[in-house]
Structure P
Amino acid sequence: MAPARTPDEFGALVVQWQPNGAAVQVRDVARIEDGQQDERSFAQLNGAPGVALEVRRQSGRNTVEVARAIRVEVEQLSKAAPAGVDMVIARDTSRFIESSIGDVQFEIAVAIMLVVLVTFFFLLSWRATIIVTLAIPTSLVATFIAFGAFDLTINMMTLLALTVAIGLLVDDAIVVTEAIQRDIDEGVDARSAAFAATKRVALAVLAGTFATLAVFVPIAFMEGIVGRFFFQYGLAIVFSVSVSLLVAFTLTPMLAARLLKAGDHGGAWLSRIEQFHQATMRRYGYIVRWALKHRLS
């Protein structure tokens, strides 16, 4: 039987035979019209009809990198397209991602500036502040190298993790630098002070860093969908904090032995801040003495 191609031929198709031998045809139970085929897709751009092509990235690929490659390819295809055919990228989700990454990068820069100011406010020494601040870029660069080794990408979660970790990166360096400065102020030569002070605070620095890592390591190994989101977040903090510990025990003492000097507290123009520090320490001493005199047991 030849395939039906016209409305009459479709109408003549038999759908059922009656007991008396009469045939029930399509035209007996339905109205047959020669109309347009139902549209399965529809695309318009600025009111003009078009053809939409959606490109999806494969699992594990970076959205921003894929979008950049597509934009290059579309530009090349547009040059070879026939006259009157325009190729336009109507929707690009990577734009939002790039904008968000830019915002996070700005937040990292602001965080670094605030850390530098706060560090100087309490150390009152540009030399000590420089030593402590150098722990930030050193730790970040080493963390990015670790990203490459473990096939991690720079994305929203990793940048957010680094923003959170900025303050943690200088903790160990501050403790080591302050201990070395104290020994130098007491008359110990810089090289001996760097060795002795670092050795003296090493256990406390290790304990504090491992306590921090104990919080973020489980985050990197959470299960389910939440775990997939926070895997890179947790690892980024673990990498950066671990590197900052190494920096505090290597780069920081070396720089302190070469840069720190006795009595280097910023000069007379910072005397008001130093007086504030001394007043705060006196009040703290009063509180400690009161607490020791009023022990519960």
Structure Q
Amino acid sequence: MDIMREIKGVYVPKKEFRLIKDPHGLRDLDIQINSSIDPLNEDIAIKEFLHFIDIYSRGSRGFRPLGMSYNQDFGSSFQGISREFIDSICDYQYRGYWWYLDVYTPFIPYIIHKILRKLKLYDYQKYTSLFLSVKTEEEFIELTQVYINNIFSSFVNYNDNNFIALDQAIPANRPSWGNRYFNNSKVIVVDRDPRDVYVDLIKEKSLVGYDVAINHDVQLFVDWFRKVRKEEGKDTQYLKVQFEELVLDYHRIVGEIYDFCGFLPEHHFGKYTRFNPDVSKKNIGMWRNHAYQDEIRKIEKELKEFIYQS
């Protein structure tokens, strides 16, 4: 993303855009509405999406609950636009009840409800709003694309921005999601030698890195690495960039990015201010200094098709 920040006319938000792929986000909502056979499941998915939006909208400072500050980073109307989207895909909101809603009921109201039920008294409080969408899949996708366009409409043409570059908008191994959720999208995936990924994860103790650092379970890393790179569908404009080549053959790879995105070289006004290949060279070949070279050899054997060959 650092290179994109150097190019005139490209707006890059400060935060990752995780609205689609995170749990209870747009993808989960899409699956439940368009693939579920039970309308009650889609009601839960809509409620979880609304809760997801509330969390991602709010800030997180001091002793406040966790938040992602999307109202700040993606426009103050992010939360409102998201609720308007739900209104647009929901055809009915009716009062009803089914037992699974008790999972979300606080303890005291739940106990009161049980007592009333035992006494055979009718408990009107148990009935709540349920959502129902009867949109076709095509209608849902069209409304979803309008929703995402509305989120970013305030950034387009601001300071002559013609493009928006999003980090983590879709999983790297699902490039086809680009066409499903965005109008006129292009997907760039940057990959890296698994040996350096392994060392970096251990160093940062992130994702599987924490457990691997303790147990030296290389197979866990190998299986994880393969899983997150199991690609499905490339029916979109898609460019794969090898990190090592971007650093070591900078001008050629950057030229490919220009051609792919439709940029002109003169648009690259901030060259080297955000991404400097000379600085990034230190991140290549980190595996050579790893204390357990037997682990590196196992990665080379198990993931040989991903090993960068200079």
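If you rank structures P, Q by Cα Rg over 2.2 N^0.38 Å, for residues 209-256 alone, which sits at the top with the largest value? The partial results should precede the final answer.
Values: P: 1.41; Q: 1.65.
Top value of Cα Rg over 2.2 N^0.38 Å, for residues 209-256 alone, among P, Q, belongs to structure Q.
Compute mean count of other Cβ atoms within 10 Å over residues 129-136 for each of P, Q and report the one that scores greatest.
Of structures P, Q, the maximum of mean count of other Cβ atoms within 10 Å over residues 129-136 occurs in P.
Taking 22 as the value of relative contact order in percent (Cα under 8 Å, 6 or more apart) derived from one of the structures shown (P, Q), identify that structure.
Q
For which of P, Q does volume of the Cα convex hull per residue in Å³, calculated from the coordinates, equal 340?
Source structure for this number: P.
For which of P, Q does helix-only ellipticity at 222 nm (-39500 (n - 2.57) for each DSSP H run of 4 or more, over all residues; to 500), calculated from the coordinates, equal -22000?
For helix-only ellipticity at 222 nm (-39500 (n - 2.57) for each DSSP H run of 4 or more, over all residues; to 500), the value -22000 is produced by structure P.
Ranked on distance in nm of label points 7 Å out along Cα→Cβ at positions 17 and 217, which label among P, Q comes first with the largest value?
Largest value of distance in nm of label points 7 Å out along Cα→Cβ at positions 17 and 217: P.
Name the one structure among P, Q that distance in nm of label points 7 Å out along Cα→Cβ at positions 153 and 177 of 3.6 was derived from. Display every interim value, and only then the final one.
Working: P: 3.6; Q: 2.5.
Source structure for this number: P.
Work out the source of 2.7 here, i.e. which of P, Q gives that when distance in nm of label points 7 Å out along Cα→Cβ at positions 113 and 161 is computed.
P
Throughout, read-outs are computed from the coordinates displayed, never taken from laboratory work. Small disclaimer: the values here were computed from a predicted structure and weren't measured. Cβ atoms are built from the backbone, for glycine too; each structure is taken alone.
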